[in-house]
Structure I
Amino acid sequence: MSKGLKTGDKVKVLSGDHKGEIAEIVKVDKRAGKAMLKDINIVERHVRKSYYNPQGGKKSVHVGIDLSNLKKEGK
């Protein structure tokens, strides 16, 4: 199911809000079948104060795009 995609590959988004955009893969989550793309599909999460995050506030997080919606770009 991984389609041979790995970190660092250039891919084209085939469907969804970012259709037609080309980006580099930052991380691949094979268990969920999703890939995180550089500067695409980033949302802000509100984070509660904790030991690891003493200030709390907002944090930018990548939201994965399903591997079936990506196509590897040739060189």
Structure II
Amino acid sequence: MGHTATIQTNVSVSGMTCGHCVSAVSEEIESLTGVENVEIDLNAGGISTVTITSTQELSPSEIGEAVAEAGYLVVASEA
């Protein structure tokens, strides 16, 4: 088995307040191609940091759409 390099992408998401929000956002992002893991540092009512580990590069628009699908807003994304 070859070792695949993974890419970590951090995005800031506003509007998440609880564990349910976290799982909704995680599920949407995990359904994107290449995503292996989603970690969310919940800051209830503020800006939460989402760290996505994937085997291929994700476009900010892809991530933004996934987050919007779950009902939240990406406020800033860092390359």
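Where a number appears in this text, it was derived from the coordinates with a stated rule and is not lab data. In this text the structure is predicted, and so the values were computed from the model without any measurement.
One of I, II was used to calculate helix-only ellipticity at 222 nm (-39500 (n - 2.57) for each DSSP H run of 4 or more, over all residues; to 500), giving -8500; which?
Checking each candidate, the match is II.
When relative contact order in percent (Cα under 8 Å, 6 or more apart) is calculated for each of the structures I, II, which structure yields the highest value?
Structure II comes out on top.
When Rg and Dmax of the Cα atoms in Å is computed for each of I, II, which one produces 14.4, 45?
I
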